[in-house]
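What follows draws every value from the coordinates through simple rules; no lab data is involved. What you are looking at is a predicted structure, and each value in this text was computed from that prediction instead of being measured. Cβ atoms are built from the backbone, for glycine too; each structure is taken alone.
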Structure P
Amino acid sequence: MIVRIAALRRRFEQAADLPAGCDASTLARLVQAVTDGIAVQAASGRTRDELHLVADLALRTLVPRTGPDLP
């Protein structure tokens, strides 16, 4: 798991569009926690649709969509 978090951290450090003050290490740990949680729910029998709802909400929360062409 530490290797995955380190890889995510490096990826976030290279991203040009992270909000100012966003800590790449903390964001990597958050993303890992969300994906681990989804994996636990999958192992517990949640449906694919339920897992997609959780993933969609996590992405909308982590990466808010903004811009002139978006509502």
Structure Q
Amino acid sequence: MACLLQGLKLVNPDGSLNSQVAIDKIPDTIDSRDIIVNAINVCSQRKGSEPCSTAHELFNCIHENKIPELLLG
């Protein structure tokens, strides 16, 4: 998980979410953009004990906040 997120440049070397990169990837045309941005900011606070566990925390938070469903409509 961490490698995938790093490859997409969505996480920093320490495993923390690169919020600005994530937000920049959200098209302006999505109606739920503000909700997604808020969820990204909430998820960026999640941390694990090391990069892989942080990636797992981010993945869980993204799904808890229904970001995929909001992006896909």
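Observations
- Structure (P, Q) behind the derived value 2.9 of distance in nm of label points 7 Å out along Cα→Cβ at positions 5 and 29: Q
- For relative contact order in percent (Cα under 8 Å, 6 or more apart) computed as 24, the structure of P, Q it came from: P
- Structure responsible for -16500, with helix-only ellipticity at 222 nm (-39500 (n - 2.57) for each DSSP H run of 4 or more, over all residues; to 500) calculated and labels P, Q on offer: Q
- Distance in nm of label points 7 Å out along Cα→Cβ at positions 21 and 45 derived as 4.5 - corresponding label from P, Q: P
- Structures P, Q were shown, and Cα Rg over 2.2 N^0.38 Å at 1.03 was computed from Q.
- At a computed 2.7 (distance in nm of label points 7 Å out along Cα→Cβ at positions 13 and 61), which of P, Q: P
- Looking across P, Q, the calculation of distance in nm of label points 7 Å out along Cα→Cβ at positions 37 and 53 that yields 1.5 traces back to P.
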